[in-house]
Structures are given as structure tokens and as C-alpha cells.
1. From which structure (I, II) was relative contact order in percent (Cα under 8 Å, 6 or more apart) calculated, if the value obtained is 33?
2. If helix-only ellipticity at 222 nm (-39500 (n - 2.57) for each DSSP H run of 4 or more, over all residues; to 500) is computed to be -11000, which of I, II is the source?
3. If FRET efficiency 1/(1 + (r/R0)^6) of positions 31 and 71 (r between Cβ atoms, R0 = 35 Å, to 0.05) is calculated from each of I, II, which structure is the one that comes out at 0.65?
4. Please compute mean count of other Cβ atoms within 10 Å over residues 23-30 for structures I, II and give me the label with the greatest value.
5. Out of I, II, which one gives 25, 14, 12 for semi-axes √(5λ) of the Cα gyration tensor in Å as computed from the coordinates?
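Every read-out reported here was derived from the displayed coordinates using simple, explicitly stated rules and does not represent laboratory data. Model, not experiment: these values are computed from the prediction. Cβ atoms are built from the backbone, for glycine too; each structure is taken alone.
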Structure I
Amino acid sequence: IIYIANTKMGKPYKWGSIGPNSFDCSGFTSYIYQNGAGINLPRTSVAQSKVGSKISRNQLKSGDLVFFNTSGKGISHVGMYIGNSKFIHASTSKGVRIDSLNSSYYKSRFVSASRIIK
């Protein structure tokens, strides 16, 4: 799934899009899980946050989903952890990219994480 995710680097963000040439955040995670592991995820970040096994931030492994409150109204963004405190996601402003969980923006907005692949 990390390979599939990396092939989409730089693709633009488009609300409601599920790929393959543009994505919103949950469309991106749905796409990479379906095409990289044959796993169907729910369509929204909130619904995706309810599947898999809840894990703490210090238990993160590559492939885990990470959830954020970017709207001030609960979970509103999702990405996939890729190791070394980094995650790949479809950013509203910059499209598919890699960011750090330790950046001030994402660190303060981190809500939870889930393991989909055991």
C-alpha cells in the first residue's frame, strides 16, 4: 500500500474524488487500501476512524491510518502513516504529499490512529 500511495504523490486534491488522478483525503486512503491490499474502507474519514483496531500514537506502524481534527468539529482528515513520524495524505492545499506528525499543525490536531492490516 505504501508503494501505491507513493505513485500518487503530487496528484491534486479534489473534494469528493476517489482517484486515480485526484483525491480527497478519505478517497486517497480508500484508493490505496483497495488497490494495494484489496481492502475496502468506508468512504469518509469519520467512518474510516471506526474500523480496524485503535492504537496509540507510540504504537504506529507503516500502513496505519492517522486521523486529525482540522475543522474544529471532530475527525475531518485522514492519512496513512509511513514511518519515521511521517504520513502521506491528500492535503487540501497541496494535493498528495508527505508531512510530519511532529509539525506544529498536525501534532496539535492529531486525534487517533487505527490499524487496518494486522
Structure II
Amino acid sequence: MIYLYHNPRCSKSRETLALIEQVAQERQLPINVVDYLKTPLTADQLGRLLDELQGDVQAMLRPNEDEYTALNLAHADRARAIEALLAHPKIMQRPIVSFQGKAAIGRPPEHVLTLFKESI
């Protein structure tokens, strides 16, 4: 199963979805598209996703959001980042693709394809 943490209003997220749909079709894999603004992730889900991103808290946060600055998240640790993401889902970086226990951020969208090259 491929998971895409997606914001449909984001062009990079839409481009990543198109790439993932192509991969899923070629490999006959199901996709679970999660609009994380409508269905926010739980603390456990955020923790697992952070683990899949190799614990890089700052990679998972959007520094250009007002809440990021207001909450002074530039040096946030794991617990503080998860707490902030629970309260303000829009500060989560997008898009994020998760596949077979690893995740990648689609900036640029082609970056997520590395997840599938390793699984061949």
C-alpha cells in the first residue's frame, strides 16, 4: 500500500499524486490518499511518519507557515513538533509519500520515486 499525505490545493501535492498513480498502476499497488487537513493524523501516526522520515523533525514542518514562527518551532524536538502538528495540521510539510516503512517528501515531486527504486 502506498500512502500519500496530500493537500489537494497544493500543486506539488497534485503533481506527486499523478506520479504515484502511475507507479501504482504499473505495479498494481493500492493507494491510500489522506487529505490530512480534513482527516488530521493522530500522535501515533505522526510519530510513525516521522520515524519513516528518519526522525527529521524540521523536514516534516513547513517553516513558511505563520504558526511555525508563532510557535517558535525552528528548534523543536520530536514531542514539540508532534504537539504542534496535532494542533495545526497545516504546518505539516506536503506532500509526503510512505511506502514499505520509508517516507519521502515530494519536493520536488520526483523525489518520492526513490522509495520505489529501492523496492525493486
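1. Numbers: I: 29; II: 33.
Matching structure: II.
2. Derived from the structure labelled II.
3. For FRET efficiency 1/(1 + (r/R0)^6) of positions 31 and 71 (r between Cβ atoms, R0 = 35 Å, to 0.05), the value 0.65 is produced by structure II.
4. Numbers: I: 24.9; II: 11.5.
That would be structure I.
5. Only one of I, II returns 25, 14, 12 for semi-axes √(5λ) of the Cα gyration tensor in Å, namely II.
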